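What follows draws every value from the coordinates through simple rules; no lab data is involved. From a predicted model like this one, the values you see are computed outputs, not experimental measurements. Cβ atoms are built from the backbone, for glycine too; each structure is taken alone.
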Structure I
Amino acid sequence: MKKVISILLFVCLLVMVFSILGYAKELKVYNSPTEYRVATGRKITKYNEAPMLAELVKQGKLPPVEQRLPKNPVVIEPWEEIGQYGGTWRRCWTGLADRMGPTRVGGYVKFVRLDYTGTKLISDLADKWILSKDGKEYTFHLREGLKWSDGTPVTTEDIKFYYEDVLLNRELNPNLPAWAVVEGEVMKIDIVDKYTFKVSFKKPYPIFLYQLQVVEDFLPAPKHYLKQFHPKYTPQDKLDEIVKKEKFNFWYQLFAVKKDWLQNPDLPVLFPWKVTVPPPATRMVLERNPYFYKIDTAGNQLPYIDRIVHDLVENTEVLNMKAMAGELDMQDRHIYVGNYTLFMENQKKGDYRVVQWKTGIGADPVICLNQSVKDPVLRQIFQDKRFRIALSIAINRAEVQQICYLGLGKIRQACPVSGSPYYDAEWEKLYTEYDPVRANKLLDEMGLDKRDKDGIRLRPDGKPLILNISFTTFPGATTIDVINMIKTYWEKLGVKVTINNMERSLYVTRLSGNDHDICIWNLDRSYQLLIDPSWYVLVGIQQWAPGWGNWIATGGKGGMEPPAEVKRMTELWEKAKTATNKDLRDRYIKEIINTHKKNLWMIGMVGELPQLIIAKNNFRNVPEGLIYDFPLFSPSNGFPEQFFIKGQ
């Protein structure tokens, strides 16, 4: 009886968790047909394929589907129903700089990946993996019979090639990526057999698999194809001829393009679709990979959809108009929540529905007062917590939420979103009340009570207090209207505000040079901090203190030395990375969270806004209510290979 009660309690707990996160149902993935049979009692007796592939088999241009799939294909239980083969999925993008659009729908595979909730690791290219008890060594086993899109078997030779000839090649990688290095020592890869390899580190690295979720590079590299562009395998004179013919200056430039799945249609891939018409074509085309390693519960090889096209548009406004007109089958990227009313009004006319996911964006926008700003007087002001509190409580967030966000989202500070393991309800509401009277008193207490003839507060050096806000147009909900409202609230305090809207690459360049006073962005990556903690830890350049971040990144050789508590946060993150005990790891990260909470280095506005997904009514199996965040490569956590177009 006790066992029955325990099971019931466990089931109730699961229901509560899914309810909190907004999941009405599960998107189930099984490691193999055998695992599916054990779990459900149903057996997959045969494999099926798309008509376009069946025709190629009939013509002798492809082997039968049974020979194209691995020994144990991944099994996906479709969200709504078993799909239909065929059709073209119409999307838009703004060009190669917008590569995350196609990557997040068609270019996402891992050895081990996160499930649809973004909380659980599941098998992908590797059907088995083991972490040693000391947390230093991972053993991976590739799916036997896994094949590249050209039919060549995938083996550990492709892993060895990636490790020795790509990752460790200093011409290709002058600086080793942070995810591959622990205490200054790069990971080691040892090949065990044709399908098994080990990855080991100097110290425990139990969050390695989480870190890999945002790493596009750490995958098998098709040695049989790429070696022709590598000096280790191709004579230099012959390679020089290819470099010259392809109009590059160096072999590593050529190699980088040949290894890029978006730019090179000849590159064998493991993705559900592969590029057949690359950019800069005005219509980029991806077609199904006949060797993709996943099936549905009826034995149908995925993906269902034949091809994806990305039409090049001049800007995101054009993209949103095309979505409203019903010209796109499913579009998530660059769909602005500010257009929510228009999207709802045009649903019937455009024959689409508006699917909502919850963003992992903790604040849109997040306001970062540069704690390392170059102006020493302004730096002294910014580093006074009273100033940051005053600017925060001077903002009428409820008004901003209604006017700019149509009442959507939550008023909150710049902290992890609800549902995250590191959510802090107290921090979420801290200094979010609208209190301009107190804000003025705080500024007066700081000694900023003197004003010029225009009513502008004076700095300690007698100059007018001017706040320069820098921002760039980026994929998010923030608009110039929001920033103008911030300007209005702050100027009521007697502070002059200027706004600089700049091109994204210039913004990033100036950020790296510590040349901004106040930065505005959106606080993405606020759901699963084990993947990417960069908003909360200065692991490199960061918007709330780029000078401090540079000091930490260079080991004190550059930038500006941060205070002890900021150095402590970096130390805590390094400890969290190597902690094999989950409770201890959580304790380290929560101390980082509490340090931010105490200091208010970042100011939030409205967060947890819905991510709108415009989907034609016949475009099915798009899940409802998932988390939408960059570290999850959304919408790939909805498994686009099981999307389908009904009525084909």
Structure II
Amino acid sequence: MARTPAGTPPHPKGAERFNEERAAYTVKGDAQPDIEAGVKAIRETVRTLKPTPGVYRMLDARGDVLYVGKARALKNRVANYCQVTALSSRLQRMVSQTRRMEIVTTNSEAEALLLEAQLIKRFRPPYNVLLRDDKSFPFILLRADHPFPRIMKHRGARKAKGDYYGPFASAGSVNTTINALQKLFLLRSCTDSFFSRRDRPCLLYQIKRCSAPCVGRVDQAGYAELVRQAKEFLGGRSGAVQREIESQMAKAAENLDFESAAMLRDRLRAATFIQGTQAINAEGLGDADVFALAAKGGQIAIQAFFVRGGQNWGHRAFFPAHIADVPEAEVLARVLMQFYEEVPAPRTILVDRELPERELLEEALCEAGGHRVAISVPQRGDRRRLMEQASRNAAEALDRRLAETGTQARILRELTEFLELPEEPQRIEVYDNSHIQGAKAVGAMIVAGPEGFRKGQYRKFNIRHAQTDDDFGMMREVMSRRFGRALEEDPDRDGDTWPGLVLIDGGKGQMSSVRDTLEDLGIEDVPLIAVAKGPHHGREGREVFHFPDGREKTLPPNSPVLFYLQRLRDEVHRFAIGAHRAKRSRAISASPLDEIPGIGPARKRALLLHFGTAGKVRAAALDDLKRAPGVSAAVAQAVFDFYHPSG
């Protein structure tokens, strides 16, 4: 993980928030010798370079990546860092920490720009502008690997065969849209295994959100027609689809088929609902993303609108990190490149200002997406009004962010005073265990800071050695693994992975276990607090805070600090329970066939489809195993030998 140097200067008087950029850019001690060492390392690299395009990485003494940059001519670009007097103070601090460089050459500058975005996302260097967003964007997937395609929400790599529609701004917007699409097109959302087991329609058919292809209420041709209409609707031809349904409804009414006419009427209402939920007027825009930037108080907000097929699929505000001394247009350009490293770019991108290297950015996005991408600043008409709306949203989002940050800073100051901490914690770790009567025990850690929860740094611990009916033992194991690893990876605590406060869900016993475990590791200066519910279990506001020296404190029931600590505790509860449920689900779905060496998912599926159950596989004769489709003689022999070792 990228290092955050120590020696952070005090925040300017009157500021209400922790300045993340200043903390990242501060250099320990006298910077002059460090700059000379950095320049020397850069010059040694320059000697080996040629004026070709590529990407360079600057690394500190520990090998952590400080900065990732791209260049049209590597030799010329990297050599500029040797001209220290011409660099900004931010870049001087970066050079002072540089001890080594890594170079990757590319075929073009556009390819270098794509690689730069990938490496920034991977390493998250402290001197690069970062699109700080822990969540991947959800899509709607209309699968194409089944005679009756399924409609579903999808996140992550797009490996499944089918048509993807998105991105959507949030899971909520996807769920709302899928619900409406089910009413409109009656497409199934169930899994293939659920579909194959049905012998009568499920509840979704009863509430008119599925056409029940599982039991033949619609044939394959009729379902294919519904899929076609759904693709046209999601692809931007919603008007044509509505007119087609209106025509079908009128025809059904003429034929006195009032039941079909009523069903088609309900589908039209669903279409109207989808279009009525549009918060912006994007008609005629096709597929486009809209980005507007607002800056105030040293922070930047970038508001994004996602429009597909002329329909608004939601909006989201981004708050990029490490923006000190970086021009606003450059911040927007770098955010766009990182955003589209994960999300496919539409053909049209609207921005509120001219971007540096706009043509290069278009070329890189075209190369990544396989189609032409145009970035433009709208000047008039509907597009200009849409951009003005995005700009207003960006300014409002930034105002909310600044207000929240000010409140958070006050809470952290009061928290520091109440818990008697040496300084305001920039990293808070909260721990909890989850199990059912000792079964499938999991330890959980969440991380919070001045900017909120850092969900990308959450960790879960499968309990391996402790007795799973011993909460204290489980907590000792979690702490031993967490801080034992911290001592190995960052013994000098130069990085940002050491907590300024550790909160433990529990009372005196948990506190003693954690305190003794850290002392055994030689760690005695990490602030510890245990949070217990007090004498009236289950009553909010009666929490008791246990200190390592045995003291106890409480807070007034209406204290903002108490509400904050309760929110931290609730979050670790949620994460721990979710990890425990996932572990239980995996155990429930596990098959005895998983234990057979050399039997992968495909062969396991073939055996289960042929025999029905794992028990029948175990009882099968060798000749029967050989006759199973997709199972070779060698695999059949391996399965038979596993269940009949003496045979």
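Annotations
- Structure (I, II) behind the derived value 1.14 of Cα Rg over 2.2 N^0.38 Å: II
- In terms of FRET efficiency 1/(1 + (r/R0)^6) of positions 102 and 286 (r between Cβ atoms, R0 = 35 Å, to 0.05), the structure with the greatest value among I, II is I.
- For distance in nm of label points 7 Å out along Cα→Cβ at positions 150 and 638 computed as 3.4, the structure of I, II it came from: I
- Origin of the derived value 5.4 (distance in nm of label points 7 Å out along Cα→Cβ at positions 374 and 486; candidates I, II): II
- Per relative contact order in percent (Cα under 8 Å, 6 or more apart), the highest-valued of structures I, II: I
- A value of -14500 for helix-only ellipticity at 222 nm (-39500 (n - 2.57) for each DSSP H run of 4 or more, over all residues; to 500), calculated from one of I, II, originates in structure II.
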